[in-house]
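Presented below are the structures under discussion, each in the form of structure tokens.
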Structure I
Amino acid sequence: MSDLRPRRSVLYMPAANERALEKAKSIPADAIIFDLEDAVAPDAKEAARANACAAASSGEYGTRELTIRCNGLDTPWGVDDLAAVAQTPASAVVIPKVDSVQTLDKVSERLDAAAAHADMTIWAMIETPTAILDVRAIAAHWRVGALVMGTNDLAREIRSRLGAADRHPLVPHLATALLAAREAGKPILDGVYNDVKDLDGFRAECVQGMEMGFDGKTLIHPGQVDVANEVWAPTEAEIEHARRVIDAFEEGLREGKGVVTVDGRMIENLHVANAQRVLAAADAIAALG
């Protein structure tokens, strides 16, 4: 079974904002992306880098998964970002606008040259047409630990209107990236929702992403965390049903039954696998405390 570490809520935090970094210690997000890129002005890049590395190394964020989004290698800050992040225990470096395996190779070489720990992965942001067209190869790269959808940039690149109902212009591209992630056995995170005051719209987009198959959602505001955590967590009814499916299937095997049913529906191996995943996800979330 693939990695079931919960990544229901993955919160971007601007690393130049020390108050935000302090607040993040108490926000119940599954993971944090300390951001050195979009959320940081050019004259604050170096201070943000130092703040992010200190935060990731502090040991003060509990069970949250900690990552750092660097500036691209084509910027004045990218090389120094990677060299600094490599010295931290962050679980991953988040790289914007990954368009090719060659980009991933260059990032990986920089991490190795700076003696990054062996388990540091790359979270590749998929936010351009080229990335969508090459996403299968990107997802399969040995150092990629997750795909992260950059839906704002992708919508701009394809000249789609942001905020379109049900994101219908983006759905085919989201599905393409999902297929690549699943083929490679990698987690994939849905993109951000921009209107932080519209929690009903945010919930609807979370449900859409969850039903499509995403593992969680990237967030831009702490007020979005609880909704994402709820939507991507199995409900009590789902957990109870999963237990009944597994119990019925195992009883059927013991009794040599050719057909097993639960609630009038025939149970096959795929239903058992889904039930096992539900229970594993519930256990993983409970382990976060």
Structure II
Amino acid sequence: MTDGLIKGRTALITGASRGIGRAIAGRLAAEGTRVVLSASRMGSHGELNGTLEEAVAEIEATGAQAAAVAANLASDEERGDLVARAEKCFGPIDILINNAAMGRWGLPSALSLKDRRKMMEVNLHAPVDLAQQVAPGMRDRGEGWILSISSDTARQFDVPYRDSPEAAHVVAPYGATKAALNRYMEGLAHELAPQGIFVNTLAPVAIVLTQEAARFVGHIAKANPDMVEPMETMVEAALELVSERHVGRVAYSRRLLHSVGRAVRSLDGRRELGDAFLAADLDGVVG
């Protein structure tokens, strides 16, 4: 466990039924934070997808407080009162983590307007809308944290590409939405910092090795282990940004942890695993 900086706070995490969002929610709960998990009520994708109810039950089984509020973030109507509904669970939201994202993969010269609009709704407009919903209450209380999960695809990859030219090209439209998110949140951070509200974005340095990621990029991880990072590294970096007074960082997981000298701990917070250079455990995940 850490020094209890976020104990007693309330957090809303989107995209929290699985993957990075679920792991962050569990770690915050282990630190004594009351967590509200949000995601769409979509059908599962086999063993790779969890449900909101399962995620909440998993956290509650540890003795922590958790609740679920479903919302389709692609719908401005459904997300329009998400914060108000979340605050009915445990009170005012102290920490907002915009983790939910939508990817549509295609060459920049061919990706449809429909797909581009969907990504912009979920990856930019939804985080901004939720930030605008929590900001007034945070301003009144004189304290708050807003963290949006970004992506290394926000920048153009160096040549020669580590995987393939096509792989680098098809992520460009998604990356463009994350670049817009970075810029918007950076400006919001400087606006809100004088009111004690700390806004940042965080991206992994490499592919976060979730089970779902392993399904799609396992071949990359197997050939290039340095292109993946442990879930614990990303979660630890997120914890740093929602417990300390960082302003307007467009941060990258390992680089952030290295710059502040923060150790990486297990997802339950009980064990120190290593430093920012902790390698991903590929055994049993990458076939």
Origin of the derived value 18.8 (mean count of other Cβ atoms within 10 Å over residues 95-102; candidates I, II): I
Taking -12000 as the value of helix-only ellipticity at 222 nm (-39500 (n - 2.57) for each DSSP H run of 4 or more, over all residues; to 500) derived from one of the structures shown (I, II), identify that structure. II
When mean count of other Cβ atoms within 10 Å over residues 103-110 is computed for each of I, II, the largest belongs to: I
Structure (I, II) behind the derived value 20.0 of Kirkwood radius over Cα pairs in Å: I
Among I, II, which structure scores highest (criterion: distance in nm of label points 7 Å out along Cα→Cβ at positions 199 and 263): II
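Rule-based calculations on the coordinates, nothing more; no lab input. Remember, predicted model here, so these are calculated numbers, not experimental data. Cβ atoms are built from the backbone, for glycine too; each structure is taken alone.
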